[in-house]
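Each structure below is given as structure tokens.
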Structure 1
Amino acid sequence: MASISREDVEHVAHLARLHLTDDEIDRMQTQLSNILEAIETLRDVDTSHVGPTASVIQLENVMRADEARPGISREAALANAPLRDDPFLRVPTVLEEGR
């Protein structure tokens, strides 16, 4: 069984600038040891017959084909604009001059 020492937990906590109580150190020691044990189990799994994958789910592109279509006219796009400076849309000033 892979295990991590109390000193290792304290060292990692120090590197991460974490203050852990004694109870938290004990709990982290147990949890990190369990994680290392799980990793050891995964290392023992034979994956030689499994091909490389980017995803385990076979996804297909469900979007429609890209095709050119007529766009909206400038007049229609600006029809509901509250501020206009033909042929442009005006927006309130965000930055002052000289900044």
Structure 2
Amino acid sequence: MAMFIRVKRKKTTYFLHCEPSDTTLEIKSKLQVLTDQDVDAQRLILVSNQLVLEDARTLAEQRVDNDAVVALTFKKDSGEWEDIDIEKPDDRTGAADLEGS
């Protein structure tokens, strides 16, 4: 059964088509093409429960559901991982413009 996940980092969201049987490493390989970051320099975290996804385990084994939001962090030069950084959309456009009408 096909599914998709939303992988977020800063202001960027990647919509990835995947299968529950895909491993985290396979997802990282897809992201490597998009981000130009080696799979070893990527960490994926399921936002709903802060679970760091393990490379060898499948999405189904780690309870990653369809339309799940997954945070992407990169390894810093120091060897430490970045903190999760997902920016919300800018609320200043749209609704505020309607008030003046």
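Computed from the coordinates by the stated procedures, all read-outs in this text should not be read as laboratory data. Remember, it's a predicted structure, so these values are computed and weren't measured experimentally. Cβ atoms are built from the backbone, for glycine too; each structure is taken alone.
Could you tell me which structure in 1, 2 was used to calculate relative contact order in percent (Cα under 8 Å, 6 or more apart) as 32?
Derived from 2, not from the others.
Here distance in nm of label points 7 Å out along Cα→Cβ at positions 15 and 79 was calculated and came to 6.3; which of the structures 1, 2 was it taken from?
So the calculation was done on 1.
Figure out for me which of the structures 1, 2 the number 26.2, 70 belongs to, where Rg and Dmax of the Cα atoms in Å, for residues 39-86 alone was derived from the coordinates. Write out the running numbers ahead of the final one.
On the way: 1: 26.2, 70; 2: 11.2, 34.
Traced to structure 1.
Of the structures labelled 1, 2, one was used to calculate helix-only ellipticity at 222 nm (-39500 (n - 2.57) for each DSSP H run of 4 or more, over all residues; to 500), giving -11500. Name it.
Clearly, the read-out refers to 1.
With semi-axes √(5λ) of the Cα gyration tensor in Å derived from the coordinates and found to be 59, 31, 10, which of 1, 2 does the value describe? Can you show the working numbers first?
Details: 1: 59, 31, 10; 2: 28, 18, 12.
Checking each candidate, the match is 1.
Matching task: 59 is the computed value of volume of the Cα convex hull per residue in Å³, for residues 7-46 alone. Pick the structure from 1, 2.
Traced to structure 1.
Where is mean count of other Cβ atoms within 10 Å over residues 55-62 largest, in which of 1, 2?
Answer by largest value of mean count of other Cβ atoms within 10 Å over residues 55-62: 2.
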